[in-house]
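Okay, got some structures for you below.
Read-outs: derived from the displayed coordinates by stated rules, not from any lab. No experiment lies behind these values; they were computed from the predicted model shown. Cβ atoms are built from the backbone, for glycine too; each structure is taken alone.
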Structure P
Amino acid sequence: MSELPEMSTSIGVEVTRIEDRVEEAKVTPRRQVDATRILYGKAASDTPSLIGSVFTLCAASPRIASEAAIAAAQSRPTPDALRWRWRRMLYAERVAEHLRANLLDWPGEKSDPRRLAHLPALRKALGAVRAAGEGNDNSLHAALKEAACEIGAPLEAGQNPTAWFAELWRDALQYAQIAPWLSGVDFLAIDDVESVHRALCGRNADFLARPHLPGRVVETGPFARQFPYLRRNVGLLAARLQARFQDIAQALDALASRELLAGEGDLVVAGSRRLGEGFAMVDSPRGFLFHRVEIDASGAVTTYEILAPTEWNFHPAGPFAQALAAAKLDVADPRRFLATLAALFDPCASCDIRLREAQHA
C-alpha cells in the first residue's frame, strides 16, 4: 500500500495570482479518516444502521449503499419494493440536500436575515426526508415541493428563481466573465462502475484519496447529471447553480410519478466478484458514492471501503482544480469568488482557501 503525504481533514485550496491571472492552483485532498474501522468484526446485518449513525450528512445514501453492497456480498436478490423505497429516499434526499447546501453553505454572512428567514422551510424538508423510508409518497412530495418553493427554486421550464435562490443566481451571474466553461469535460458514468470496483479491490489507499480512471480525471454530481441541459451563456458558476435547480425539479417530478421517468438512470448498482465480497454505487446528491465490503464465513465485516464523490471532484488534477486554473481573478473580492466556486462543487468537507500574491520577477 502506497504511503500518502500528511493531509488535513479539510481540503486545501492554495491559489497564487499575478495581477488578475492565476499563476498556480493547488488542491490538496483531505486526510482520509477511517471511520469504517468501527465496523470491523461487527455483524454485516448491523452495518447499515451503524453507517447511518456515523455519516449524518446525506445519511440515506451511505445507508442504502451499505444495504446494497452487503446484499451483493451475501448473494441476496433485491426485491422490487425495496428498490422503489431506495428510489424514494434518494430523490427526497437529493431535494433536501440541495436546499441545505444552497442555504447553509453558500458564502456570506451566516446571520443574514434573508438566509435565516428560510430555515423553517429547510427544517421542513429535512424532516420529510427523515420519514421518507416509511412515509406516504404524496405527503413526501408535497412537503418537499412546498419547501423548495419557499426557498425559491424554479420548478418549471423557463421559470426564474425567487427568494433566496434569486440572491444566489445574481451572485453567480456576476462571475460569468471570469469563470469560463472548460473544454473536454469528462464525467463518471454508469459504464465506469465496474472499473471503480476493480480499482477498489486492489486495496490502494492512493486510489481512495485520489481516485482516477486510466487517462482520465472525472467529475460526478449534479453538473454531470444535468450537463446537456445547461445554459452556456450565463458563465460556469451560474450553470452549476442551474444544475442544482434542475436536479431539484427532476427529483420532485420523480417523486410525483409512480413509474420511472423517461431516461431515468440507475440510482443503485451493485455487484460481487465472489461470495463474501460486495460492492455498490449509489447516485447520491453529490454524485456517485461507492461502498465495498468483505464478510467472513461467520457474517462479520472484515473490510469496508468508502469512496465519496468529493474525492473525484477535488482530485489535485480534477475538475475543481481545472476550474481554478482557468479562472480570472478580476473581481473586487477574489476570496469570495473562490469560496463560491468551491461551494458549487459541494464538498462534504470544509475547504481551507488561501490566496497569495506572487512576487514579480
Structure Q
Amino acid sequence: MKKAVRFLAAAMVVMMLAMALAGCGGSSGNEIVIGGVGPLTGTAATYGQSVRNAAQIAVDEINEAGGVNGVKLKLIFEDDEADGAKTKSAYETLMDKGMQILVGAVTSGSSIAINDLVAKDGILQITPSASAIEANVNPNTFRVCFTDPLQGKAMAEYTYGLGYTKAAVIHNQDDDYSTGMYQAFVERFKELGGTISEDVSFAKDASDFNAQVTKIKASDADFLFMPIYAEKAAQIVITLNEKEVNLPLFGGDGLDGILNYLTGDNAKLVEGLVYLTPFVSTDAADNVKSFTEKYTQKYGSAPDQFAADAYDAVYLVKLALEKAGVASAAELDNAKLVEAMHSVELDGLTGHMTFDADGEPQKDAKVAKIVNGQYVAQ
C-alpha cells in the first residue's frame, strides 16, 4: 500500500513538473514563436503598425503553405511606443510568452535599448528597420534596412550629382536615426565640395518649427535635406509653406509614408519630394504587386517600406529555419539558426538580399519621388 501511495505521489510530482515546464519560455506545442516589438501607439505608431501588419501577412502565408518543415509559425507583438524603457519591458513580456525569434525592434533607439538583453538570451534578432549603426552590434543580430550612414552618404552624392551645392539641413537632435544620417550627409556633402548653408535641429518633443524654418528661409540654400521621420517632417513642411519657403525636399527612408500625415491640400506640399527607400508600392514587380494588393485589401492602405522590410524579415526567418534543419519548435537551436542566417539569400520585396559577416544587408537602394500624390520609383 505504501509503495502504491509513493508511486502515485511521484507520478503527481512528475505531472506537476511537466505542467510547470510547459508554462516556461519556448514555444507552446509545435509552433515556433516569433516576437515583434515596435510602436503601435504614439507619434511613431504608423511604423510599428506597418511592421506588425506585414509580418502577420508573411506568417499567415507561410502557415497556409504548410509552415516550415511542417512546423507552424506564431506571431506575438508588443507595443513599445518607440520608448527605450518600454521596449525593454515589452521584450521581457515577449520572452515570458515564449518568444524564440525576434523581428524588431522597429526604431533605432528602441533596438539599441535591448542590445544587452538580446545578447544575453542569444536568440536570433532581425530588425526590419532600426538603421542606426549601434542597433546591430551583437553577433546574433541582423537587419533588413539600410544603415543611417549609408543613407546620408548616398543622399549627399545624389543631391550633389543633381547640381545642388548649398544645403539646408534639419534633424532631430534626440534621435539616433536622424543624427546618424545627418552626420554622414554633412560629412560627405562637404567632401564633394558642397556647403551647408543652414544647419538646424529640434528636440524630440518639438511641435513648433517656426524658429528653424525662419533660419532656413534666411539662408541661400538651394535645397532642404530632412533626415527625420515622416510625422515631424509633415509639420515642418506645413511651416515651410506658411512662411513661403519653396525649396526642393530630400530625405531618407523615414519619410516614407509622409502622405499619411498630410490631408487635403497639404498633400500637395510634398509634391516632388525625393527620398531613399528599398521599396515602392507602385513597383511593377509581380511580388510587389501581389503583396501590395493583399496588404491594401486587408488593412485599407498601401504598404510602406517598413511593411516591406518586415515581410522580408519573416521570410528570412523561414529560410534560416530551413537551412538550420529545424523540424520542431523544441529543436530550435539559437546558434545554428544564427549561423544559417549568414548563408541565406532572399529575392524579397526590398530586393535581392544577402548578409555580410556583421549581419548587414547587401542590396541596392532605390530613389522614390512623390508624383501626383503617389510614391514613384525613379
Structure R
Amino acid sequence: MALIVFALRGAGSFSPVARRQASGSSRLFSTARPTICFLGTPDVAASCLQKLNKNSQSLFDIVAVVTQPARPAGRKKQLTPTPVQTMAEKCFPENSVKILTPENAKDEAFLSTLKDLKPDLCVTAAYGCYLPKRFLKIPRLGTVNIHPSLLPRWRGASPVQRSLEAGDQDLGVTVLYTVSAMDAGPIVSQVSRPNDDVKGAYVELEELFDLGTDELLKALPSIFSGETTFDTATEQDENKVTKAKMISKDEAILDFSTMSATEIHNRARGLEMWPGTYFYLEDEAYKTLKKVKIGKSVVISSTEKAVDLISRELTLLKGKGAGLGVLLADGSALELLTVQPEGKKMMDAKSFVNGLAGKKMIWTTPPPPPL
C-alpha cells in the first residue's frame, strides 16, 4: 500500500509567550540522554508504548507512564487497570518506571511528581484527559500527540470514526504539539494513505496509531536535537478545521428509507466499535419488529447483482460466501455479508436466512423513539 508522507515545517502565528507555555522551548536544550513521559489509555495506546519502549535503545529513556485509573469492568464489575497500565507493568517490571494514574491531569500531587521527574518530552496517544497549561509547561521540549486524522480535518474525540463515516478518500495520522485547544497545535508530520473502503474503525485505529508511532520515532531525533521545535512546526489552517463530534447512541439506528447504500456502509464501518449500526425487519408472524446489527457490508455496484433485488425485501444472493442483497429506497443496493440478530452472535448471511425458516425478510423504518 502506498504511503504519502508530508514533512511539515514552517512558522506559525502563535505568540512567543503562547509558544513557550505550550512547548517549554524557553529552556536550553539538554545534551544528556533525553527522557520521555508517556500518556495513554486504551489498547492502541498500549501498542504505541510497547513500540516506543522497544525502539528506545540509546535514543531516550521512558521515565514515567501516565494513564487513567482502574475502572470497574465486566459482569462482576471488577476493578480493571487500563491496557496502558498493563503494558507498562509488562515492559517495566520491578517499578523501574513510575506508573501514575491520576483521576485527571490537574491533580496537584500528580503535577508535583511530574515536575520532580523533569521529563524532556511528554508523548500522548489517546490519553483521554484534558491537559492544563500547568502540565504543558513542565516538559522541557513540550508535549507531542499522535492523532489519527489528517489535521486540521477531524479535530476531536472520534476522528477515525467520522473519517470513515464521511467516506473520506484518504485517511491518515498526525504528530503535533499539544496546546490548550483540542488538537489545534502545530504539526510536526503527517502520513496519508487511501481509504480502502473495506476496513472498519477497529483495524483502522490500530493501523493509524502504529503509523503514527513510526512517524514519532522518526521525528524524535530532530526534536531532541532542537532542530524541530514548537516554533518550527507548521501551524494548522483554521479555515480548514472540521470537528469530530462525540458519537451518540442514537446514530446506531439506520433508516433504509432515507439513507443510500454508501451512507449505510460508511456508517457501519465508522461506528462498528460503538454503538454499532442496526436496522429493523418486520416479523409478519408475530406483528413485531426485529432489530438486526450490521457486521461487514459492501456497496453493490454491479447491475448483474442488483437486478433480482425486490423493493424492501432482503434477498440471499447467489455464490459462495454471498450476502444479503438490499435495495434501498433511493435505488442503490447494499450487500450485507454478516449480520447479528438481537440476542444472538454475528453470523454470515446464509446462517441468518436458515434461522428464519422461510420467513420473508422485509426491512422497515425504525420505530419512533420513546417519549
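Starting from the value 3.1: which structure in P, Q, R was distance in nm of label points 7 Å out along Cα→Cβ at positions 168 and 184 calculated from?
P
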For which of the structures P, Q, R does the calculation of Cα extents along the principal axes in Å, for residues 176-287 alone return 72, 26, 20?
R
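When distance in nm of label points 7 Å out along Cα→Cβ at positions 128 and 296 is computed for each of P, Q, R, which one produces 4.6?
Values: P: 4.6; Q: 1.9; R: 2.9.
Answer for the origin of the read-out: P.
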Comparison of P, Q, R - label where percent of Cα pairs over 39 Å apart is highest
R
